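Next up, some structures in C-alpha cells.
Every number here is computed from the coordinates shown, using simple stated rules; none is lab data. The structure displayed is predicted, hence computed values, not measured ones. Cβ atoms are built from the backbone, for glycine too; each structure is taken alone.
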Structure 1
Amino acid sequence: ALACASMDPARTRAALLKVPFIVVADPFMTPTAQAVADIVLPVAMSCERNSCRTWWTPVRTMVKVTSYYEAKSDEQICLELGKRIKPEHWPWADDKEWCTWYLTDQLNPNGTKYDRTWQETVENPSDTSCNGTAYWDWDATYRKYEKGMLRPDGQPGFNTPTGRIELWSFGYDHWGVDPLPYHIEPPESPLSTPETYKEFPIILSGGGRSFEFFHSEHRQLPTMREFHPDPLITVNPTDCERYGIHDGDWIWVENSRGARFRQKAKATIEVMPGRVHAEHGWWFPEQDGAEPNFYGTYDSNLNNMTEAFRTGQGGIGSAIKSMLCKIYPCKDGDVLPHDVIAEKGDFAAYEPGKPYDPVEEPVVTVIK
C-alpha cells in the first residue's frame, strides 16, 4: 500500500493507524507491514499450499509439496479464523474440501457447474495436456452471440439491455456523466496552470515497467537488484545540461506543494526536453525497516507527488500520470522525505474532500 498503490502514502498510513487492529499477511516483511501492522502472518508460497485459481478459465490447481516455518496458506488462515468466529458458516474440514466447494458449487455464466472435485482436477486423467488444469469448452466457443450463449433467455445477442453491443453505458446518462471519451487538462499543466508552470517547468509522468520487478514486488531479490539496483528517472540530455545534472546523479523531483522524492538520473533521448519519467513501487529492504524510515519507502516514492480527491467526472480517473515538477541535484545533508513526514505528518495539509489548491477545471466541449 505505501510503496506502490496509495496516492499520498503519508496520508494513507495516517488513516490506517486509526484502525484499531490490523493484521498483515505476506510472504515478506514490507514497508506497509512495518508501518501499520499489529500482527504479521507469514503466508505460504505456491509450493506450500493446496489451492485453485480460476481467472475465468482454465481452472488451475496448486498442490502442497513442502512447508516452511509457520507459514500458512490464505485458505488455511481463512478457514481457521472463520471456524473460530462463525463455525456454522465454515463447514469444510480442510483446504482441499473448501477448494472443492469453490470449484463445484459456483455457477458458470451459462448456468452450468464444474463437475470435478479438487482432487480429481489435480489428477485430471481426461486432460492429457497438463494434470491439474481444466479448460472450459464454453469459453473456447467462437461467435457465442450468434448461438444464444450469452443471454439468460437463450436468444441471439449480447447480455445487455438492448441485446446489442453498447458503445457507452446508459448508466452514465442516468448519473449525468458524459458517456463518450473526452480530454481534460490535468489539475496542473502548462495550459491549466501557466503560472505554476513557470516555476515548475517539467512534466512528470510515471508508471512504466521494468522487467526485473512487478510494481513493488521483488526489490528483496538479490539477482533482480543486481540487474536494477536503484530507481531511475529518465531525463533528456538537454535538461541535464540546463539543470546541472549528470547521468547517474541522484536528483530531487519536487512539486508546487513541496512534496518531493529522489531517484537516479538516466540521461536519455527516450524522453523529450521538458519531460521526465520516474519509476514507481520502490522500497529498499536493505535499509532500516523501523519508524520513520520503513525501508526508505517514502524517499524515492513517486506517489509523494500525487494527491487524493482529484478525479474526473463521476469520480473516475485521477491525475497520477501527469503533473508539474522541477528537478535539481541532491546534496549531502539534504532532509529526506521520511524525516519531513515524521515531523509534519505530510508535505502539506489539506481537508478531507478538498484538494490542496482548488484549480478551476477548464471548460470541455464534447462534440457528439
Structure 2
Amino acid sequence: MTIAPEPPTLFGRHDEQAELNQLLADVRTGASRALVMHGDAGIGKTALLDHLLAQAAGCEIIRTVGVEAERELAFATLHQICAPMLDRMASLPAPQREALNTAFGFASGSPPDRFMLGLAVLGLLADLARDQPVICVIDDAQWLDRASARVLGFVARRLRAESVAIIFAVRDPAGPDLVGLPTMAVRGLPIGDARSLLSSTKLGPGDPEVVDRIIAESHGNPLALRELPRGFTAEELAGGFEARGAGSLPWRIEKSFQRQMAELSTATKLVMLVAAAEPVGDPSLLWRAVDELGHTPDTGTVLSEAAGNFLDFGTKIAFRHPLLRSAVYRAATPQQRRRAHHALAQVTDAENDPDRRAWHRALATSGHDEQVAAELESSAGRA
C-alpha cells in the first residue's frame, strides 16, 4: 500500500484530469471503474496517476509497477497487489482460497483455476472496499507477467458496485488481456503548454530558435521536455539541441539520464544499480545486497545524491521514472549486472521466495550451471 504523493503540477492535461476526477467521484459514491490509460513512454501517464492518488484522500491505495525483467515470473505483479490483503483470505470460499495459496506458492497442487483465481482477487478487493473505497493503479502494465495480466483483466471486466477502481497505465492499449476495458489516450502537449513546461524547468536556453527545436524534437513529450536538456553545456544548447546523434525518444531520454548520473559517486551508482536489479523495492533487501557486495556506503551521501533526483526512499524504494531504471541498468557492464544479481540472490530468502531467488541466480550466471537450471525448472513447474 502506498501513501498518496504530493499533487504534481501538470500542463495541458485539463481533460485527462477531469476524467480521472470523475472516476474518483464515481468510486466514492459506490460505483466501480476500470480504465486503461495509454500513451508513449514519458508522455505523462505516471504524472496523471500521481494526480489521481493525490486527490484520493480517504481511499485505500494499492500501487505497483510492471518491470520488464519480471515478465517471466508468473503471478509476480498479482502477488504485490494482493500481499496487503492476504490477511483477509479467510473470508473467501475454500476453492478461491486454495487457488490463491497455490498461485503464490503457499501450498502445492495443480495449477490454479484461472476463474477461481480471478474471483478470489475480486473478493479480496470487495472485502477491502467495505472499509473505504479502493484505488488500485498499475503503472507500466505492458511489462506485467502474462499470468497476472490475465487475472487482473478478468477482475477489471467484472467490477460493478464494489467501490473499487483499477487503472492500468500502458504504452499500447491493444494487449489481449485488457481488451474490452474503457481507455484514455494520453498524447503529446500542445505547443503552448510544451513551451510553458520547458520554461518551468529553468533548463531551456534563451535562444528562441533553440527552444523551438527542443519543442519540435520532443513531440510534446513532457519527460523529454524536462530531461533532454539536462547534462548539456550552455554551449551545446546554444549551438543546437541534441546534436550528438539520432535515436528513438526513449533511447535519447535514457542517454540524458545516464549523462546526469555520470557525476554521482561510485557508492551511489552501486546502490542505484542494485535498486534497478531488484524490482520489489524492499529497502532492507537493497542494503543487505550492497553489504554482500562488500561495500558500506555512507547513507547520508547516497541519500543526498540520489533522493529526489533519482530515487524515492520510503517504505519502498522507487525510481523517479521507469525509464530511469532502464538507464541505470543499461549503463552498467554485464559483469556489474551479474554481481548485483548474485548479491541479491544471496540475500533473498530461499524458503519464502524461491522463484525470485532462482531468477536472480540465473541472471548472475554467465555459463552453464546445472543447479541454477534445476532451480529454474522447479520455478517453472510451480508457475
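Taking distance in nm of label points 7 Å out along Cα→Cβ at positions 71 and 87 as the criterion, the top-ranked structure out of 1, 2 is 2, with the highest value. So helix-only ellipticity at 222 nm (-39500 (n - 2.57) for each DSSP H run of 4 or more, over all residues; to 500), computed for just one structure, reads -5000; which one of 1, 2 is that? Answer for the origin of the read-out: 1.
Quick one: mean count of other Cβ atoms within 10 Å over residues 39-46 came out at 15.5 when computed from one of 1, 2, so which one is it? Going label by label, the one that fits is 1. If you work out percent of Cα pairs over 25 Å apart for 1, 2, which one comes out largest? By percent of Cα pairs over 25 Å apart, the leading structure of 1, 2 is 1. When FRET efficiency 1/(1 + (r/R0)^6) of positions 135 and 271 (r between Cβ atoms, R0 = 35 Å, to 0.05) is computed across structures 1, 2, the figure 0.70 traces back to 2.
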